[in-house]
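Just so you know, all these numbers are worked out from the coordinates, no wet-lab data involved. Since this is a predicted model, take the numbers as computed values, not measurements. Cβ atoms are built from the backbone, for glycine too; each structure is taken alone.
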Structure P
Amino acid sequence: MATATGKYIGELRTELKHLASGQSFITDAPVDNNGKGEAFSPTDTVCAALSSCMMTLMGIYATRESIDLKGLTSTITKHMASDPRRISKIEIEFVWPNPKATEQQIELLKKYALTCPVAKSLHPEIEQVVTFNF
């Protein structure tokens, strides 16, 4: 069964729809690649998916351990290379002010984040730099 559908809507934009939920979003080519840069680019979505996946895995562990992750945020920085054009590095900084967890739990949260399926699915040449400020 399909997970999503995609449609080219013109002017270097696509619309993607998640079939199970009906939710959708638009991507736009970045300004430095002939686009308007008015929405996530496809490569932006890859980098954002890495952060989202890491937070989701931390959330699974936190739920099981009754840890409240509210306030956890991330800042994502994408680095591009050329020839061929591709993502070369993804930097993610997680900030969790006033964590209410033990040191052991914090280390396990970090471990879970680094083993997320998106991280393990990215090409090994894409450098993943993850910083935890807990």
Structure Q
Amino acid sequence: MKISLKKYAQALADSLHGEKDSAVIEERIQNLLKILVKRKQSKLIKQFTPAFFSEWMRKNGKVFCKVTVPYELNEAETKDLEKLLSDSLNRKASIEVNVDANIIGGMKIEFEDYIIDGTVITSLKTLKSQIVNA
């Protein structure tokens, strides 16, 4: 029976939770890699880092969000957005802000398996599709 990438990430996050000794941490990571190779699932290694990072953040009551906006946010706006996301998601949000002038206005927020697309460009595309199909 093949074990999913998410299960491996959960197992490693559980085993490392609260561990302070870097030698123990390194040994557990090496053991996981050996298991993946032994079970002929070494192709999962490339995909493992994002899955583990997401699981680690969840286990520690945090969430990582990628936010795309049409202009550079100042420090106060970034902190306000981080606080708003933390309050909304009931977890400490850590954000990465990307600037894309093509979205015209609004913002796109990506976290875990979710995408919240409140950009003007997406709204215009949706409106165009609705008009064409009406």
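With helix-only ellipticity at 222 nm (-39500 (n - 2.57) for each DSSP H run of 4 or more, over all residues; to 500) coming out at -17500, pick the structure among P, Q it was computed from. Comparing all candidates, it corresponds to Q. In terms of FRET efficiency 1/(1 + (r/R0)^6) of positions 17 and 41 (r between Cβ atoms, R0 = 25 Å, to 0.05), the structure with the greatest value among P, Q is P.
Looking at structures P, Q, which one was Kirkwood radius over Cα pairs in Å, for residues 49-88 alone calculated from, given that it came out as 11.6? Working through the options, I get structure Q. A value of 2.6 for distance in nm of label points 7 Å out along Cα→Cβ at positions 9 and 97, calculated from one of P, Q, originates in structure Q.
P, Q: which one has semi-axes √(5λ) of the Cα gyration tensor in Å, as calculated, at 37, 21, 12? The correct label is Q.
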